[in-house]
1. Comparing distance in nm of label points 7 Å out along Cα→Cβ at positions 59 and 259 across P, Q, which structure shows the greatest value?
2. Assuming 36, 32, 19 is Cα extents along the principal axes in Å, for residues 539-642 alone as calculated from a single structure, say which of P, Q it is.
3. Comparing P, Q, where is Kirkwood radius over Cα pairs in Å highest?
4. Compute distance in nm of label points 7 Å out along Cα→Cβ at positions 115 and 723 for each of P, Q and report the one that scores greatest.
5. For log10 I(q)/I(0) by the Debye sum over Cα atoms at q = 0.11 Å⁻¹, for residues 379-618 alone, the calculated result is -0.63, so let me know which of P, Q that is.
6. Can you rank P, Q by Cα Rg over 2.2 N^0.38 Å, for residues 203-578 alone and just name the one with the largest value?
7. Thinking of P, Q, which structure, once helix-only ellipticity at 222 nm (-39500 (n - 2.57) for each DSSP H run of 4 or more, over all residues; to 500) is computed, gives back -13500?
8. Could you tell me which structure in P, Q was used to calculate distance in nm of label points 7 Å out along Cα→Cβ at positions 387 and 547 as 3.1?
Structure P
Amino acid sequence: MRHLRRGGALAAALGLILAATAPAPAVGSDDPSRYRNPISTAVGDTFADPVIVRGDDGFWYAYGTTDPLREGEHEFHRVPTARSADLVDWTYVGDAFGPDQRPPYAAPGAAFWAPDVRRLGDRWVMYVTVTDTTASTEGSDYAIGAATAPTPTGPWTFADQPVVAPRPGGGGGYLWTIDPSQFTDVDGRSYLYYGSYYGGISVTELSPDGLTAVGTPTLVAIDNKFEGSYVLRHDGWYYLFASTANCCAGPATGYSVQVGRARDPRGPFTDRDGVALTASRAGGTPVLTQNGNRWIGTGHNGFLTDLSGQDWIVYHAIDRADPYLDEPYGINERPMLLDRLDWIDGWPTVNAGAGPSEGTRPAPVTTGRVDDRFDAAGLTGWRRTAGEWQVTDGQLTGSGALTSRTTVGGDVRAEADLRLTGAATAGITLGDRVEVRVDAAGGRLVARDGDRRATAPLPAGLDLADRHNLAIEVRGRQLVAELSPARLGDQLAVVSLRLDHPVAGRPGLAATGGPAVFDNVSVARLYQPARRAVSEPRIGAPLRTYSDEFGDGLDGDWQWVREDPAATVTGGALRWPVQAADLTGTGNTAGVLLRDAPRGDYVVETKVTLDLGEETVRNYQQAGLVAYVDDDRFARLAQVAIWNTRQVEFGYELPFAGQPVYGGSIVGTPATTTWLRLAHHVDPVTGEHEFRAGSSRDGRSWTWGAVWTFPADSTPRIGLVAHGGAEPPVTAEFDYLRFYR
C-alpha cells in the first residue's frame with residue numbers, strides 16, 4: 001500500500017542474495033520458454049499490490065491497486081485488470097469499477113487499494129481497501145469492502161456493508177484497516193487477514209458467503225512492522241507472508257517480504273528461530289528483498305502455482321533508476337514482477353534465496369502434454385472407454401470413463417476443474433491402477449493404487465456442484481492430491497499415498513453415479529524443486545590492521561564527524577551514550593565515528609549491546625554500523641526502537657532531485673546484544689559498491705537481508721553510530737569492530 005508510517009518513515013527489510021540461481025541467456029532472447037521482469041510492461045508503467053488468479057476459462061487474471069497506469073496519464077484506474085494466457089504476456093482488459101461506482105459507505109473520491117480476488121462458492125469475490133468512508137470527515141477512516149462477480153472480469157457489484165468497518169484507534173484517528181487477504185481452511189471455514197502498521201495485522205472468521213466478519217478478531221502480527229498479509233497452507237503449516245518497511249520512499253524504498261508459520265490459521269505465527277510475529281522484538285523469516293540489481297522495494301505479494309506444480313510469487317518493485325511515475329516525490333512507480341518461490345527446509349524463499357530477477361529466466365509452465373480447455377466441439381485427443389461425454393459451453397460433461405490419447409510417465413502433475421452435478425464420485429485416473437476421486441456420497445477425497453487406498457475428509461456442507469480444482473502430483477512413488485477452491489494454497493482436503501510403482505500410461509477422467517463437469521484439464525511434467533539455498537556471504541580471514549578490539553582507547557585510524565566527547569573506551573569496549581541527534585534529512589547533528597575500509601570485497605562486524613527495553617515507545621534510539629560517504633549518502637545498520645517494536649533496520653539515505661531521501665529495510669530480530677555485519681562487494685560490471693546487511697542474536701546464526709548500493713566513484717568508509725534520542729538515557733556498548741576477507 002501507499003502510506004507513511006505514523007510519526008515518521010518506517011524503514012524495513014530482510015535478507016536475500018546477490019546472484020541468480022542459474023545463468024541467464026542474453027537479454028532480448030525471444031525464447032517463449034523464458035521471460036523477464038517486469039511482466040506488466042504492456043499493461044502499464046506501474047501495477048502495484050498485484051494478485052493473480054486463474055479463471056474458469058483457463059486464462060490468468062491480474063489485479064492492481066488504484067493508480068494511473070502510465071507516465072503522464074494522470075487518470076486513476078479503479079483496480080486495473082489484466083489477462084494472460086502464459087503469465088508473461090499481459091493485456092489490459094479494463095478497470096473493475098467505473099469512476100462513479102462505489103459502495104454506499106464510501107466517501108466520494110475514495111480509492112480502492114490492494115485487491116484480493118478469490119473464488120467462493122459459485123462466484124468470485126474481490127476484497128479491497130476502501131480508502132475513505134463516511135465514518136468521519138477526518139479521512140484515513142479505512143474499511144475493507146467486498147464486491148462479487150460471475151467472472152474474473154466482472155461485472156463487479158459491491159456489497160452494501162463493509163466486511164470490516166473503520167476501527168477507531170486508541171491513540172486517535174482510525175486503525176489502518178487495509179490490505180485484505182482471504183483464506184479458506186481444510187474445515188471449510190473462511191478467514192480474512194487485514195491491517196497495517198497502525199493496529200497490526202488481524203484475522204477474522206467470515207460468514208459462509210465471505211461478505212461478513214464474524215466472531216472476535218485475533219492479532220497475528222504486531223503493529224509498526226507488518227502489512228500486506230497473504231496466508232497459504234503448505235505441508236500442514238499455515239504461512240503468513242507480510243511486507244515490512246515503507247512501500248514508497250522512491251529511490252530509498254526498502255519494502256520486503258517476511259514470513260512466519262503456525263499450526264492454526266489464527267496463529268501464533270513464529271519465524272525460523274521461533275520468534276513470534278507479535279513480539280515487541282518481532283520475528284520474521286526473510287522471503288524476498290532487494291539484492292543489488294535494478295529492483296528495490298520488493299513487496300506486497302500474491303501467490304500462484306503453475307501447471308507443473310512450481311509455486312511463484314507475484315509482487316511489485318521499484319526500478320531504482322526510475323522510482324516515480326511522473327514528477328519526483330509523486331506516485332511511486334511500482335510495476336508487477338513474478339519470480340519462482342522455492343521451499344527449502346520448510347521455509348519459502350525467492351529463487352532459492354537469490355531474490356528478485358532482472359535478466360531473462362525460465363518461464364512458468366502454463367501448458368501441459370495433455371492440455372484441454374474444451375473450447376472446441378468434439379473430443380480430439382480423447383478416447384471414450386465407457387459412458388457418454390459431450391463438450392458444450394467450453395466444458396466437458398459426462399459419466400463413465402474417458403482416456404487421453406497421450407501417454408505420460410514419470411513425475412507428473414495432473415489437474416482439472418471439477419463440478420459434481422449428479423455424480424457420486426468423479427476424478428482423474430493415471431494409467432490403469434492409479435486414480436484420485438472426489439467422493440460426494442462419502443464426503444471424502446480418495447486416492448487409490450489398485451487395492452491400496454488413502455482418504456481425507458471433505459469439509460462438512462461442501463457444495464460439490466460449485467467448481468473446485470483437483471490437483472495431483474506424483475514424484476517417484478509418492479502421490480499427493482488436493483482439492484481447493486482457487487489453486488491459491490487454500491486446500492479443502494489433502495491426501496497422500498505411497499504407490500506400488502511409478503506412474504506410466506494414459507491419463508483419464510472418470511465419473512460414476514451420474515454426470516460430472518470437467519474443465520481446464522492438464523497433465524505436465526512435475527517441476528524440479530530447489531534443494532539448497534544459494535550461499536550466504538563468506539566470512540574469511542581477519543584483517544587485523546583494519547580492526548579495533550577497543551583494548552586501550554581508540555586507535556589512530558579513527559576519525560570523527562562531529563566528535564562526541566561522551567564516547568569513551570573503557571574495560572575493553574567503546575561506550576557511547578545515545579545522542580539526541582540524527583543523520584536523516586537536512587539536520588545532520590549526530591556524531592559518526594569512522595575509519596577507512598580495505599579495498600575490494602570484505603565483511604565488517606560489530607557486537608553492540610543496547611538495552612532498549614520492550615513494548616514502550618522510545619523513538620528512535622539506535623546504535624550500530626554505518627557505511628558512510630557523507631551526511632547525505634550513507635547506509636546505517638542498527639538495532640532501533642520504532643514505536644513499540646525493536647527492529648534491526650538497514651536504513652539508506654541518498655541525494656535525489658535536490659534533497660536527501662531516506663528509507664530502509666528490516667534485517668532480522670535484535671536482542672539486547674546484537675551482532676551486525678555488512679558484506680561489501682564491488683560489482684565487476686558497474687563498479688558499484690554493494691553492501692548487504694546481516695544480523696544475529698547469538699553471533700552464530702545469521703539472518704541476511706537487503707543490499708544498498710553506492711556509486712562506483714564514491715569511497716564509503718565504515719563507522720559506528722549511536723543516536724536517535726536521549727530519553728530515557730541509554731548507553732550503547734561496542735565490543736569491537738572487525739574486518740574479514
Structure Q
Amino acid sequence: MRHGCSIDLMAIAVSLGCLPLMFLPWLPSDICWFTVASIAIIFAVKFKGYFIVVAMFALSFVWSTATAKHYLSSIEPYIDQTLAVTAKVEGINTQISSQFKTDPINPHYVKFSIISITEQPLLSPIPVAIYWDQPELIKAGQIWQLTIKTKAVHSYLNEGGFDNQRFAIANKSILKAKVSKAVLLTDKTALRQIIVDKCLFYIDLFSYRDILLALGFGDRSQMEMNHRIIMMQTGVAHLMAISGMHILLVFSISYILTKGLVFCLPQRFNYFLLPIIIGWLVSLSYTWLTGFNPPALRAILALSMWIYLRYKNNQISAWQKINRIIALLLIIDPLMILSESFWLSCYAVISLIFLFDWLPLPKTVKSKKRWYLIRLLHLQFGLTLLLLPIQLYVFHGISAVSLVSNLIAIPIICIITFPSILLALLFSLTNCFYITLWLWFIAQTSLEWLFYCLDYLNLMWLNISMDFYFLSLFGWLTLIVIRTAVWRRFSFTLLSILVIALSPFYKQPEYLWRMDMLDVGHGLAIVIHNGQSAVLYDTGAKWVNNSAAEQVIIPFLLWHNLQVEGIIISHSHNDHIGGLSYLQQRYPNAWLMSSSSSLQNNYDCLANRYLYWKNLQFKVLWPTKLVNNPDNADSCVIQITDGRFSVLLTGDLERKQEYDLVLQHKQALSSTILQTPHHGSNTSSSYPFITYVNPVNALTSTSRYNPWHLPANKITDRYKELDINYYVTAKEGQISLFFYPTSWQQKTMRHDLYPRWYHDWFGSLPFYE
C-alpha cells in the first residue's frame with residue numbers, strides 16, 4: 001500500500017468513525033470503549049496493512065463518543081442547580097453603545113465562562129449562557145460574582161422542527177441560567193469589546209445595523225426578523241453568517257494587498273511566503289474578533305490545514321486535501337459532526353469539486369474575461385442543483401429565486417459590503433472619523449441596494465415535504481448522466497427520471513388514521529390526519545415575535561405534506577388559540593369549530609352534536625352553550641372514534657365539568673386515549689372522571705421549565721395508581737398514535753421516532769424522580 005493512499009484511507013476511516021455520533025441512541029459504556037480500543041490496537045499491531053484502517057475507524061469511534069460523554073459529564077452536575085459562581089463575560093455587548101449608557105437595556109442572553117463555583121476554582125472554565133436582566137451595562141472581559149439558577153437547553157422535539165438540543169451540544173452551549181444576584185468584581189473591558197464600542201458609535205447611525213454587526217463581528221443576535229425571513233426565502237442567508245467564504249475573503253484581500261506592498265519593497269524583503277503569512281494572521285485576527293464562533297473557527301482551521309498541505313506537498317489532489325482537512329477537524333472536535341453548518345460547509349466544498357471535476361467549462365470560456373457571467377452562472381446553477389439534498393434536509397424547502405438572488409447578492413457582498421466593513425473596522429481603530437463614516441455608509445448603501453432587489457425577488461419559497469426529498473437527487477443524477485454519457489441510452493434515462501419523479505405519489509400510509517400531540521411547550525396542539533388531510537385541535541401559544549404555529553405546527557404539516565381542512569379551538573386562552581389567526585391565513589378554506597360566539601364558526605361546539613370527517617366521528621360532549629370568551633370551564637370536549645378505538649380531547653376542562661360529564665355520559669366516556677385536562681393541573685383529572693374514561697394512555701402537553709410546575713405530582717401519582725400509562729411532551733417530545741384496522745401503536749419522538757443520545761434528559765424534574 002502506498003503511503004499517500006494509506007493516509008487518505010485512514011482519514012476516511014477517522015471521518016466514518018465519528019459518523020455514528022449522529023445516530024447513536026445512547027453513548028457506549030467505559031467497558032465498551034476499553035474493549036473496542038484494545039482490540040483495534042492489537043489488530044493494528046499484529047496484522048498491519050488494511051487492519052490499520054479498521055483500527056483507525058474503531059479508535060475514532062471511541063474518541064468521538066468519549067469526547068461527547070466527557071462534555072456531558074462535565075456539565076450535567078450543574079444542571080437544575082442554584083449556584084454561587086465567579087464568571088467572566090465572554091460575549092461582546094452590541095445591545096447599546098457605551099456613549100448611551102443611560103438608555104434602557106433589553107434583557108438578553110450573554111455568554112459567560114464560569115471560573116469558580118462557591119469560591120472553588122475549576123480546572124477548566126464552564127461555558128454558560130446567562131439571561132441578563134440586570135440594570136448594569138455588561139461588557140466582555142468583566143468578572144462578576146453571580147448567584148444563578150441553571151437549566152439545560154431544552155428543544156421542542158417534533159418532526160420537521162429545528163433541533164435546538166443538537167445545535168446546543170454541537171456548539172457546546174447546553175448550559176443556560178438566570179441571574180438572581182450580581183456583583184461586579186473586575187471592571188476590565190476586553191480588547192474585542194473596545195473595538196466593538198468604537199464601531200458601535202458609527203453602526204448605530206444606520207438602519208441595517210443588525211447586518212453590519214453580523215458581518216463585522218459575527219453577532220446575529222440583533223438580526224431583525226423580517227431580514228431573517230427575506231434572506232432565508234431568497235436563499236442568501238449563508239452570506240450573512242460568518243463562515244468559510246468570509247474567512248477566505250479576508251485572506252484573499254490581505255494576500256492581494258500584501259503582495260502589492262511586497263512588490264514595491266526592495267528585493268531582499270520580497271519573501272514569497274510573506275503574503276500568505278500576513279493573510280493568515282489577518283484571517284486569524286478576524287476570527288478572534290468574531291469570538292471564535294464555531295463556523296469561523298472551523299474555517300480558520302481548515303484554511304490553516306489547506307495552507308500547510310498546499311505548500312508541504314503540491315502533488316495531492318483537491319479530494320485528498322478536503323478528505324484530510326475534514327478528518328483533522330473531527331479529531332480536534334468530534335462534536336462538529338452534529339453541526340448543520342459543518343455539514344453545509346463540507347457538502348458545499350465537495351459539490352464544488354464534483355462540479356469542476358465532472359462538468360468543467362471549456363478552456364476557451366475559462367480564459368476569456370468577458371465570459372465572467374457564464375462562469376458565474378455555471379457555478380451558481382451547478383451549486384443550486386447539487387446543494388438541493390442538504391438544502392431540503394436543513395431548511396425543509398428551497399427558494400425558487402435563489403439562483404437570481406445569489407447572482408445579485410454574491411457580487412454586492414463580496415466586492416462592496418464586506419470589504420467596506422473590513423476597512424471600516426480598521427479605520428475605526430485609527431480614529432479617522434470621516435473615512436470610517438464614509439466606509440460604513442458604503443456598506444449601508446450596498447445593503448439598501450441588495451434588500452431593494454431581494455424584496456422584489458421574495459416571491460417563491462417552496463416548502464417540500466419529506467416524501468419529495470428523493471427528488472432533490474435530481475441534480476446529482478443529471479451530473480452523473482452527463483458525465484457517464486448514460487443520456488445516450490434514452491430509454492434508461494427516461495425511466496430513471498420517471499421513477500424518481502413519480503415515487504412520492506405512490507407512497508401510502510400503513511395506518512388508517514393518526515393523531516400527533518405536538519411538543520409546543522406550555523400549550524396544546526394536536527393534529528388528526530390520514531396522511532393527506534388534517535384537522536387541528538388547538539393551535540399552541542403566540543409569543544412576542546413568533547408562535548407555536550410558525551415554529552412547530554407549520555413545519556410538521558409541511559414535513560408530512562398535510563392540508564388542513566379544519567381547526568377546532570377548545571377555549572380562548574393564548575396557549576390554545578394563539579396560532580389561530582396565522583393558521584387561518586395559511587389555510588383560508590379550513591372550517592372552524594369552537595365554543596366561542598365571538599368567532600366565525602362553521603360548526604358550533606355544543607354538546608351532543610356530531611361531525612363526520614374521513615371515516616372518523618367527532619362527538620361533542622361539552623359545553624352545553626356558547627359564550628363570548630370561553631374559559632377553562634367552557635372547553636370544547638370532543639370524543640373522536642373510528643368505531644373501534646377512541647380519543648378524548650378535553651382542553652383545559654376542570655373538576656366540576658368533569659363531574660357533569662360523568663353524570664351525563666358515564667360508561668360512554670370510555671376512551672382508548674385521554675388528553676389530560678388542563679396540562680395535568682390539580683384543578684382537573686378527578687378520580688371519577690379518570691375511572692369512567694379508563695384510558696390505556698394519558699397524554700399531557702406542557703413545557704419542561706414552566707412556572708406552574710405542571711404536571712402536578714399529585715395528578716401524576718393518581719394516573720399511576722390507576723395503572724394508566726402517563727406521558728408528557730416535555731419529557732417525550734412529540735407523541736404520535738397510529739391507528740390500524742385491528743390495533744393501535746404509540747411512538748414518542750425522544751424514544752421511538754428519533755432516539756438520539758443528544759436528546760437524552762439532561763437534569764431532572766421532580767415528577768420524574
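Read-outs: derived from the displayed coordinates by stated rules, not from any lab. This one's a predicted model, so the numbers in the text were calculated from it and none came from an experiment. Cβ atoms are built from the backbone, for glycine too; each structure is taken alone.
1. Values: P: 3.1; Q: 3.9.
With respect to distance in nm of label points 7 Å out along Cα→Cβ at positions 59 and 259, the highest-scoring structure among P, Q is Q.
2. Values: P: 40, 33, 29; Q: 36, 32, 19.
Derived from Q, not from the others.
3. Working: P: 26.8; Q: 29.5.
Structure Q gives the largest value of Kirkwood radius over Cα pairs in Å among P, Q.
4. Numbers: P: 4.5; Q: 6.0.
The structure with the largest value is Q.
5. Values: P: -0.63; Q: -0.83.
Only structure P yields this read-out.
6. Numbers: P: 1.27; Q: 1.16.
Structure P comes out on top.
7. On the way: P: 0; Q: -13500.
For helix-only ellipticity at 222 nm (-39500 (n - 2.57) for each DSSP H run of 4 or more, over all residues; to 500), the value -13500 is produced by structure Q.
8. Working: P: 7.1; Q: 3.1.
Of the structures listed, the value fits Q.
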